[in-house]
Structure P
Amino acid sequence: MNAIRDALPAALAIAISAAPILVIVLMLVTTRPARVAWTFLAGWALGIATAASIIVVAVDVSVPRGRPTAAGALVRVLLGIALLALAVRSWRRRAAAGTPKWMTGAGSWSAARALAIAFALGAVNPKNLALTAAGMSSVLDATDLPREQAAAVAVFAVIASLSLAIPILLGTAGGPRIRGSLSRAGEWMTANGKTISVAVLAAIGIVLVVGGVRVLRA
């Protein structure tokens, strides 16, 4: 489906977000029950799906069908600029030390706390929200059929959650040896996650701006 294909880069960009992956690793290498990690994953996926659904429904209701091209192109330009601004901000803060305050104690969270924090991260985190909006703008350009839009939203949320699901599956099935590998992977993400995030945000931002400007000038 074209809608899913066009939204794929934004979903993959969300999937490589370092912070939620680190949370999962912290949960898996502590004594927390596996269900807490699964609950975090559910909250993350639900948050992304909720934000994506709201964006799609809002645009479907407010923008007349058959006239989305110029509006969609302008939205892409604005989203691209927002992503480039986030990339610059992340680059300037890349050397900041320490663990984010919201992540403190992740290894001891209850299932309810994990669900609430993950939902908020998935739904209202500025970077996630901008990337979700970028992905949904591609979906809205590709199809105006509610059935296809709903399928694209579901697939988008699944793809954006794969980077959390895979460590949980490996950690649950692999035991202590796999958890040691996950811990090392978490350390690598801590060291390199911001650089990767900056590169991805900048790349998608440039693509959105260039594509939007091209449509507006046509």
Structure Q
Amino acid sequence: MSGKRFVLLSLLSFTVVLTVSAWFAANVFSMLATTEKVDADLLVVEGWMPDHVAEQVIHEFNSGKYQWIVATGGPLQLGGYLCGYRTYAAAMRATLIHLGVDAEKIVAVPAPDTKRDRTYASAVALRNWLERSHYAVKGINLCSLNVHARRSHYLFRLALGDRYPLGILALDDGRVGENDWWTSSEGVRRVIGEFIAMGYAYLVFSP
């Protein structure tokens, strides 16, 4: 291969890599942090999310036609002995009640302890609770944290099947944003990690 041809191929390869990288940086966040709500009377909240997104949950609950909130999540990984709540589901329920939501409208549905596929385990726990409760649920909107939203929606859909319309709402955590996620190590880890995890969910995971 001549030197001129090698330079041209190198420039072409660099251009392709740069173009793909620019497209990825511009589009991956919005692809992962999807919001597609449905007409719903049940709002489901993933309990592992940080406390400060609880106000967004309350705003969504108050602005919709929801009858109940269900908080999901497995065992707390830190602080359970100190705070008195052993699961993310129970901790999120207590947080929402503390912020003014009627306790009778919030149910904690804990998931079992598992080392893998925790989101799917929470979805299965929700499905089992719905089957036991016999509530006439018209539709469900699921609250997740920005780039985790698409994967959560997919896994909850796998668990729930087609029995209930299922929407998704990506909440803003105020730390990792669409236009600057690549400027911090936390943003890079979260976005790239979720992109890989989504690929695993779609291509490898089997219930």
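Things worth noting here:
- helix-only ellipticity at 222 nm (-39500 (n - 2.57) for each DSSP H run of 4 or more, over all residues; to 500) from the coordinates reads -29500; which among P, Q: P
- Mean count of other Cβ atoms within 10 Å over residues 48-55 - structure with the largest value, from P, Q: P
- Percent of Cα pairs over 11 Å apart, for residues 112-151 alone from the coordinates reads 73; which among P, Q: Q
- Between structures P, Q, the calculation of distance in nm of label points 7 Å out along Cα→Cβ at positions 56 and 192 yields its largest number for P.
- Which of P, Q yields 48 [relative contact order in percent (Cα under 8 Å, 6 or more apart), calculated]: P
- Rg and Dmax of the Cα atoms in Å derived as 20.1, 76 - corresponding label from P, Q: Q
Rule-based calculations on the coordinates, nothing more; no lab input. Since this is a predicted model, take the numbers as computed values, not measurements. Cβ atoms are built from the backbone, for glycine too; each structure is taken alone.
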